[in-house]
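K.L.:
Next come the structures, one after another.
A short reminder: the numbers here are calculations on the coordinates, not readings from a lab. Just so it is clear, the structure is predicted and the values come from calculations on it, not from any experiment.
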Structure P
Amino acid sequence: MGQTNYNGALQKPIGSGFNAKSTSTEVIKGIDLTGKIAIVTGGNTGIGLETVKTLANAGATVIVPARDIEKAKKNLQGIKNVEIEEMDLMNPTFIDTFAEEFLASDRPLHLLINNAGIMWVPLRKDNRGIESQLAVNYLAQFQLTAKLWTALKKANGARIVNVSSQGHQFASFNFDDPNFEHREYETLQAYGQSKTAVNLFSLELDNRAKQFGVRVYSIHPGSIAGTELGREAPLELFVKMGFCDEKGNMLPEVAASLKTIPQGASTTIWCATSPLLTNIGGVYCEDTDVAELSFTQGVSAGVKPYSLDETNSRNLWQLSEKLTGITFQIN
C-alpha cells in the first residue's frame with residue numbers, strides 16, 4: 001500500500017503549485033464535488049465557515065455540527081447544500097448521538113474535516129477529568145472519526161483532514177500526565193500537546209485506514225486574522241508569544257505575516273480534494289503543500305519529528321481508546 005510517513009519519511013513538499021498566499025477558491029478551481037458528502041466541525045466561524053462555503057459551492061452536501069444552533073443558522077444563512085445538526089465536542093454523548101443520526105441516514109461520508117478547536121483557555125476538565133484542550137482538540141476527533149468509520153469506509157475513497165497547528169511545537173505529548181494532575185497547568189503546553197496528538201493520530205490512522213481507501217492528513221492553517229480562536233487568551237499571553245506590545249497593539253511584523261481567512265482555509269481544501277495526494281497520506285501540511293521536517297529549536301516552519309514518531313503514534317492510539325472507552329477497530 002505504499003510507504004508510510006512514520007518518523008517523517010514522506011515529509012517534503014510535492015510541488016502543489018500553491019503557496020502560503022493561495023486561497024481556498026484558487027485551490028478548489030476545476031474540482032466538482034457534486035454527490036459528495038462532507039462533515040465540517042467548527043463550520044460556522046473562521047476557517048471552518050470558509051471551508052464549508054468552498055465545499056458547498058463546489059457541489060458537496062456539507063453537514064455542520066454545532067453547539068449553538070441559532071448562531072450556526074445565522075452564520076451559514078444563504079449557503080446552499082448545508083445541513084446543521086447539534087453537537088458539543090466537550091460532551092461525548094453529543095458526539096455519539098450526532099454520529100448515530102448520520103449513520104442512520106445510510107449515506108457514505110467522503111470528507112470528514114475535523115476543524116473545531118479551542119486555544120489558550122484556563123484549566124478546565126470535562127466530566128471524565130480530561131483537560132479541555134486535549135478533549136476538544138484531539139479526543140473529540142478520535143471519537144467522532146471512530147464512530148463514523150463505517151460511513152467513511154462506505155465512500156470508497158474518503159479523506160479525513162484534522163486541523164492541527166504550528167502550536168504542536170510548544171509541547172510533545174506527555175504520556176505520564178496528559179491531564180495536568182501532577183504538574184502546574186500551562187495553557188500553551190496543553191495546547192501544544194493536543195495538537196501533537198492530532199499529528200500522531202493522523203499518522204497512525206492513515207496507516208491503518210489506507211487499505212480501505214481512506215487517507216488522512218493533519219494541517220497547519222497558518223496564523224490568521226479575524227477568527228475567534230484566541231478569544232479567552234489574556235493580553236499577557238499575546239505579549240509573551242511576541243504577538244503584541246504591552247498595550248495590546250499588534251507588532252507590525254506579526255500583522256504582515258497573518259493570513260486572510262480564505263488563505264487559512266486553503267490547506268484544508270487542498271488536502272481534502274487534491275488529486276496529487278491520492279497515494280500519499282499521514283503527512284502534515286502547511287502553506288498548501290506537504291511541510292518539511294523541522295529540527296530547529298523553538299517555533300519554526302515545518303513539523304517536529306516527535307509528532308510523527310511511530311512508537312508515540314501507536315502508544316497514543318492505545319491511550320485514546322482507554323481515555324474514551326472506545327475500541328477503534330479498523331476492519
Structure Q
Amino acid sequence: MNYIVFDLEWNQCYGGQEFVNPRMPSEIIEIGAVKLDEKLNIIDRYESYVRPRLYRRLQPHIKAILNYDEKTLRNGRPFDVVCREFLKWCGDDYIFCTWGSMDLSYLQNNMEYYYMKKLETPLMYYNVQQIYADIEEGSQAAVKLEKAVDKLLIGKDRPFHSAENDAYYTALVLERLNPKDLSDRYSYDTYNTPKEKEDEIVSYHKNFLEHISREYENRMEAVADKDLITLYCYRCGRKASKKIKWFANTPHSYLCVGKCWHHGLMTGKLKFKSTRDDKIFVIKTVVPTDKKGLEATRQRQNELRIKRQEKRHNKNKDYPDDFEIEIDD
C-alpha cells in the first residue's frame with residue numbers, strides 16, 4: 001500500500017458572501033501530492049493547476065500568500081480533468097494523508113459540483129497534523145505546517161503555500177515522525193456521513209473507541225438512540241457501568257464517565273455535528289481516565305448545574321435548553 005500525501009490550494013468568491021455559489025463555496029485551483037511507499041520513502045510526485053470556473057479573480061488575502069496569479073491559473077486545466085488524472089495517478093492501493101481535515105472536504109465538494117463519482121466510504125485517511133500534535137505537542141491543538149517543519153529541524157528549501165511543496169513538507173513531517181503505531185492512528189472523513197444504522201462506523205483503536213453515527217433529524221432523536229448513548233469499553237466492547245450520566249458540557253457536546261470491571265474508568269463524549277442538509281450526526285469517543293479525571297468531570301457537572309440555577313434566577317437572560325438535559329439511559 002502507498003501513502004498519498006496531498007495538498008490543495010483554493011480560492012473563494014472575490015465579490016463577497018452574497019455572490020458565493022452555495023454548491024461550491026471554495027474552488028480548488030491547485031492539486032499537489034507526493035506518493036510514499038510502505039517505508040515512507042517518496043517515490044513519485046504530482047502537481048497541476050486548475051483553471052477556475054466560478055471564482056476567476058483571486059481574493060486579495062489568498063493572492064498574497066500564493067506564488068502565482070490569475071495568469072498562471074488561466075493556463076491550468078478544468079478541475080474534472082485534473083481530478084480524474086490525480087485519482088488515476090494515486091493507483092489502486094493507497095490511503096490519503098493530509099495536513100488537517102479540510103482538504104478532503106474541499107476535494108469532495110468540488111467533485112460533487114462536477115457530478116463526479118464519489119470517493120468510496122467510509123473514507124479512512126491519516127491526519128498528519130493531528131498525528132504531529134499528539135506526538136510532539138501532547139494536545140489536540142492545530143499546528144501550522146511551517147511550525148512543525150521548524151520544530152523537527154526539516155530544511156526549508158522551497159516556499160510554502162504551493163500545493164506540491166506543502167504536500168512535500170507534510171510527507172517529510174510524517175517521515176520524520178515515523179510513528180511505530182501509524183496503522184492505529186487513522187481517522188475517518190465525515191464529508192459523506194452514514195445514512196443508515198448498518199453504515200455506522202465503530203472503530204476500536206489502541207487507546208480509544210470512535211463511533212460515527214448515522215444521520216438524525218434532530219438532537220432529541222439522537223439521544224433517544226439507546227445504542228448511541230450506551231457506553232461501551234474502548235478495549236473489550238463490554239457495556240460499562242455509569243459513574244456519571246451523560247450531561248451537556250457545551251452546546252454541542254455531552255460527557256459521561258463509566259467503568260469497565262476489566263479495564264477501569266473511561267470518559268465518553270458525544271459531539272454533535274451538522275450535515276450539509278441540516279440534519280445532525282454524532283461522533284462518540286471513549287477514552288481511558290482515572291480517579292482524577294472522574295472527579296474533574298464531576299466538578300465540571302456541578303459547576304454547570306450551579307450556572308443553570310443562577311440563570312433561572314435571572315429573568316433577563318435565557319439559557320439554552322440543551323444544558324437542561326441529562327441523558328438517562
Structure R
Amino acid sequence: MRYVEPGLVLRFARNQLAALLVILGGMVLLLSLLTSTFLTANNIFNVLRAFSWIAIASFGQSIVIIGGGIDLSAGSNMAFAGIITAMLLLAGYSVVFSILVGLLITLGIGLLNGLMVSKTKLPPFIATLGTMSIVRGFCYGMTQGWPVRNLPRSFMFLGQTDIWRVPLPAIIMIGLAVFCAILLEKTKLGYHVYAVGGNEYAASLVGINTGRVKTIAFTLSGLFAGIGGLLMTARLGVAAPTAAQGYELDIIAAAVIGGISLTGGEGSVWGALIGAAIMQILRNALVLMGFPAYWQPAAIGAVIIGAVMIDMYRKRKV
C-alpha cells in the first residue's frame with residue numbers, strides 16, 4: 001500500500017482552488033445521480049451561458065476586493081451599459097461604436113468610484129452605494145421605465161451564438177479569466193493589488209502608489225461589469241432598466257464563495273469563476289429538483305455565510 005505523506009494531504013486541504021474543485025465536482029456527481037437531466041448537453045451549456053456575465057463582472061469585483069475595497073455599483077453598471085448601447089443602436093449607430101461607448105461609460109463610472117475612494121478618502125462601501133443608486137436612476141430616467149427593444153441581430157449575436165455548441169459568452173468568460181489571472185499573478189500591478197489589500201500602510205511605506213492601485217482596480221471593475229452587462233443584454237434581446245437588479249450581491253457572492261477574502265490581499269480570479277459556477281449549479285439544482293424559485297435567495301445566502309465562516313476559521317488556524 002502506497003504511503004501518502006500527511007503534509008501533502010494537509011497542503012491539498014488548505015489549497016482553496018483544490019477545495020473548490022472538489023466541492024464543484026461533488027455537486028456535479030450528486031446532481032447527476034439525483035436527476036436525469038443535469039448532465040445533458042443542453043442543460044450544461046445553458047448553465048455555462050447563464051453564469052458567464054456574472055462571472056465576468058466578478059473578475060473586476062475580485063480585483064477590487066483583493067485590493068481591500070468593494071464595488072456595490074456593478075449591477076447598475078451592467079444595466080447601464082446595456083441601455084446606453086441599445087439606445088445608440090436604435091439611433092442608427094454601428095454595433096462596434098455603440099458597444100465601445102457603453103463600455104467607456106461604465107469604465108468612466110469605475111474610474112469615478114476609484115477617484116472618490118483614493119482622492120476624497122470615501123469608504124468604498126459608501127462611494128459605490130451612492131454610485132449604484134445614481135446609475136440605476138439614470139437607467140430609469142433615460143428609458144422612462146420602459147425596456148429598449150428591437151435590437152439588431154448583429155448585436156444579439158454576441159449573447160446567442162454557439163461555437164461548436166459552446167456558448168460564445170462562456171468562451172469570452174474564459175478568455176477574460178485568463179487575462180485577469182495573468183494581470184494579477186504575473187504583473188507588477190497585480191503584486192501591488194495584493195500588497196495594498198494585505199496591508200495598505202506597509203504598501204505605502206515601500207513606495208507603492210496605493211491611490212493609483214485602487215483607482216485602477218475600480219476602473220477595471222466598471223469595465224468588466226459593462227462587458228457582462230452587454231453580453232446579458234445581447235442574450236435577452238432587450239435592455240431593461242430593471243436588468244441586473246440585485247446582481248451586485250451575486251457578483252460579490254461569487255468572489256466570496258470562490259475564496260476571495262473580504263479583508264483583502266488574498267484570492268484569485270479562478271476562485272471567482274468557480275464560485276460563480278457553484279452558485280449557478282445550485283440554482284439549476286433547485287429548479288431541476290422542483291424547489292420553488294422563491295427559495296433560491298435563501299439557499300445562496302446560506303452558502304455565502306458558510307463561505308465567509310470557512311474563510312474566517314481558516315485564517316484563525318494560519
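K.L.:
Among P, Q, R, considering only relative contact order in percent (Cα under 8 Å, 6 or more apart), which has the greatest calculated value?
P.N.:
Largest value of relative contact order in percent (Cα under 8 Å, 6 or more apart): R.
K.L.:
A further question on this structure: Using helix-only ellipticity at 222 nm (-39500 (n - 2.57) for each DSSP H run of 4 or more, over all residues; to 500) as the calculated read-out, with -25000 as its value, let me know the right label among P, Q, R.
P.N.:
The read-out comes from structure R.
K.L.:
Ranked by Kirkwood radius over Cα pairs in Å, which of P, Q, R sits at the highest value?
P.N.:
Going through P, Q, R one by one, Kirkwood radius over Cα pairs in Å is largest in Q.
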